[in-house]
1. Which one of I, II, III has P(r) over Cα pairs in 10 Å bins from 0, in percent, as calculated from the coordinates, equal to 9, 35, 34, 15, 6, 1?
2. Using distance in nm of label points 7 Å out along Cα→Cβ at positions 72 and 104 for the comparison, can you identify which of I, II, III gives the largest number?
3. When distance in nm of label points 7 Å out along Cα→Cβ at positions 40 and 152 is computed for each of I, II, III, which one produces 4.2?
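Read-outs: derived from the displayed coordinates by stated rules, not from any lab. No experiment lies behind these values; they were computed from the predicted model shown. Cβ atoms are built from the backbone, for glycine too; each structure is taken alone.
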Structure I
Amino acid sequence: MNFEYKKIPSKKILIKEHKITKVFEKHIGEFTGAPYVVCVDSCTSALFCCFNLRRPQKIVLPENTYIGVYTAAHFNNIKVIFKNIEWDDSYGVPPTNIIDSARRFQKGMYVKNTLMCVSFGHKKILNIGKGGAILLDNYEDYKKLLRIRNCGKDVNLPLHKNIYDLIGLNMVLPPDLSRKGIGILRKIKNKNYKLKKEFYGNLREQT
């Protein structure tokens, strides 16, 4: 199956963003098959952005998952229900179309009509020390997520002309990490790595 990274309409979206981060996003999209990519400073931030975008009242999470998933939901005032769910390298977050893929980064991995959150942390496959991204195929969601990751602002507008109808934080991936990510991605381009299974604990008992 051939994947094609969609060309982002010019003059409308973040033309002033760090160019190297946009290049990194393009390479991630080509590798994963995601039409759009939004890089952020961690996978927890990626989940925070997606929860902020979807705003469900409650979600279901596996008991054995990373605490960052819970905190991303908590700070969006979302009730979390824990269940004994077996998972390997990724899992869906019902009732949303969000997928926690922090432990997965493989060629052609993108699942259509989802928001997939990936991690570039120091234990992950694309290890730049810190960072993450959201993979998606909905252009309107893409535009909103770009603003959520950047304090809710549209960087094409002067600050005094922005309308802050989206809540966001400063979660932009630093350009030096984007540059590092491009180099690592070139090395793993034709390989599919898999992480060893990890036990995080039981968040039903820990939170």
Structure II
Amino acid sequence: MSTLSAFFVRKVTDDAISAVRVMFPRSEIRVTSEFMGVILDQKANIPEQTLIELSSYLKTDVMWLSYQSVVDGFEYYHWRTGILLRALVYGCVMERTWERIEGEPEDWERAAFFDPEVLSFILEDEESDEEKHRLEQFWQAGELKIGRMEPYLSGQNCAFHVAIYYRFPGWANEPFKIVQKSSSPDS
């Protein structure tokens, strides 16, 4: 089982690092030239209001990213200066179901959710021509819908797509520096 609860702040400054240290003293903070990654306890719930305020205060992008591989739960939120740009929640309450979709699709999403190779794999097992046609049309349209199970996804794989696209610390093979190590008892 693999789990992640983290958020990422664009535009790393001393002010941003100080603010995060105060707000999340039991976190691990990783920095690169472009992003600060804040790794929280695996069981952490999204501190949505706090992240909105942080994004507004720092006048920058803040992105929440979490997944839980056992149920393929996935959450992604993206704020810019406190305004929600995108929210995606899959399988966190209702297993393998889209629960929240807000904002405009981002550039990383098509590769993460509508990979043609994944569709080919799904179609190999599908017996009904009607269902094959429906899935092909759905993939081509590339539109997520609340309450649907498709597109089927791996929460961990989706997190990987987001992290590589934005080059988050610890994901894109870019060296990072740890400026705060978690002080939780199990570290």
Structure III
Amino acid sequence: MLVIGITGGIGSGKSVATAFFRSQGAAIIDADEVAREVTQPGSPVLREIAAAFGPEALRPDGSLDRPKLAGMVFGDQQALAKLNALTHPSIMAGIERRLRQLGERGGTAVACVVAPLLLEAGGRRIVDRVLVMTAEESERVRRVMARDGLSEAEVRARMAAQMPPAAQVREADWVVDTTRGSEAARRQLECIWAGLGL
């Protein structure tokens, strides 16, 4: 089973790559889904987050208040580092568990791990190839403002908290630029898929 890590900064087009690989029959493991699992009410990780960031990090029903927590950590490098230290090990363990299950079941030629912080979290060791999605910065800002209803300053704070695109590209086996839209990106992805020789 070939394991491909799909990463890239916020607004870079990871969802375009995810949809493409899913359409080709690849299994998809989404780090954001795993993150939601490991921070469910009652989980050890959620208790640690509440202890570190206070009860205001939780909603009244005891679930994680993601927008509130984002407001606490983006723009504060120490707070973000603390959050990542609490969450990354459990998220990575959850991803590795899913990969093992896919391998044991068999029948999966390609599995994709979609993770914005794949490289920052040490995920290079669990994937065979890395695909980095990129786009011009102004286009990324525009997309995220439209998608998430954030201000430009909020988007840029999130971007500043991620590995710079140039550093991600240095780690990449493939780079796909989505600046010109999803159709142009899909053509690049088709070339990558064809090159796998499956």
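1. Attributed to the structure labelled II.
2. Structure III gives the largest value of distance in nm of label points 7 Å out along Cα→Cβ at positions 72 and 104 among I, II, III.
3. Comparing all candidates, it corresponds to III.
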